[in-house]
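Okay, got some structures for you below.
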Structure P
Amino acid sequence: MIDPAGLLRGLIKDVSDFPKPGIVFKDFTPLLSDPRALALAVELMASPFRGMGVELVVGAESRGFIFGTAIAQALSTGFVPVRKPGKLPRKVRSVAYQLEYGQDRLEVHEDAIRKGQRVLLVDDLLATGGTLDACGELAVQSGASIVGMTVLIELVGLSGREKLRRFGPVHTVLTY
């Protein structure tokens, strides 16, 4: 019997001091090159939301695009990218969010999410919750109903989940 979490964990590499000293980066790129592991990760992220009426998957730049598009396909929905400033060509909705040191913005096309649409928010990793919180705020400003959020990895010591409670359930495949 295959241990799904064990298979995925075995492919995630810790990289010390990246992108800056004191950070232990969880590099999941080896998982992406293994077809069985990639399919498993996508299924484990998508399956809790089957039958919940998800109409649209919203994924955060940039690694949320990797899983977001695959999850959208698995759930037979569309996909909307949330981008950093200046990356989208048409009129955008924008929200500022806190980084560990400073502030940034995320944007979505103003007409990408329709009022009342049931959306699933996707990212690769949940740390402090800033990125998913900003994605959730963009969805709410668009009038969407958030079904939930799904991530591959959650760093539980950073308490990001607490910031996201107002948007609904957070599903995590692996915790560290």
Structure Q
Amino acid sequence: MSMLYALKPRKDRALGPASHVLRAAGVTPNMVTAAGLLLSVIGGLLAATGHLYAGLVIFMIGACLDAVDGSFARACGLCSEFGRYFDSTCDRRAMIGGTPVSAAIVIAGSYLLMASRVYNHRKGLDSNAAMFGRPERLALLAAGLLAPAPYDTVLFLLAGFLCLVSSGQILASGVRRHSAA
């Protein structure tokens, strides 16, 4: 499991009251996901047009919304398979807007992680074994966007490699648990 995912229960408890306020206002977790995607793409486009710091701020606000949507769904009992896949797909789409070509390595690795999880899920297998999850991926992506060349490419390559390793962990974990049963 991702190192930062260990903090998820604390995050869920902290966001519980805000989740109920959002629910009372008629907001759904999928609306929060869509807003996070929109802000992330706008942030990426701002960065691509030369407004790097404004773009990063908007992108990080979108990333914060991404951290809220799952907690919101769990706190209000609104979890769904559609929401899970919508969130996961939006996470990957959010990284595309305005990133340099070398960041495609991170995006491709992110899609590989999602495909590994979907594969295990469709087979009824566990997919929580990845040590390199979304928080770490976003941190390396942001660091790469801030770093000058060639350090940006090194950070993107590192993130892509860790996505590959985590995909292997997910698939191996599912196979081990399946053969043990």
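What follows draws every value from the coordinates through simple rules; no lab data is involved. Everything numeric here is computed off the predicted structure, so don't read it as measured data. Cβ atoms are built from the backbone, for glycine too; each structure is taken alone.
Laid out as a table, the results:
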{"read-out": "Identity of the structure behind 0.45 (criterion: FRET efficiency 1/(1 + (r/R0)^6) of positions 10 and 90 (r between Cβ atoms, R0 = 41 Å, to 0.05), calculated), options P, Q", "value": "P"}
{"read-out": "Identity of the structure behind 95 (criterion: volume of the Cα convex hull per residue in Å³, for residues 66-129 alone, calculated), options P, Q", "value": "Q"}
{"read-out": "Structure from which 1.10 was derived, Rg/Rh (Cα atoms, Kirkwood Rh), for residues 18-81 alone, options P, Q", "value": "Q"}
{"read-out": "Structure responsible for -8000, with helix-only ellipticity at 222 nm (-39500 (n - 2.57) for each DSSP H run of 4 or more, over all residues; to 500) calculated and labels P, Q on offer", "value": "P"}
{"read-out": "Which entry (P, Q) yields the derived value 1.7 for distance in nm of label points 7 Å out along Cα→Cβ at positions 122 and 146", "value": "P"}
{"read-out": "Top of P, Q by distance in nm of label points 7 Å out along Cα→Cβ at positions 34 and 58, largest first", "value": "P"}
{"read-out": "Which entry (P, Q) yields the derived value 16.9 for Kirkwood radius over Cα pairs in Å", "value": "Q"}
{"read-out": "Identity of the structure behind 25 (criterion: relative contact order in percent (Cα under 8 Å, 6 or more apart), calculated), options P, Q", "value": "Q"}
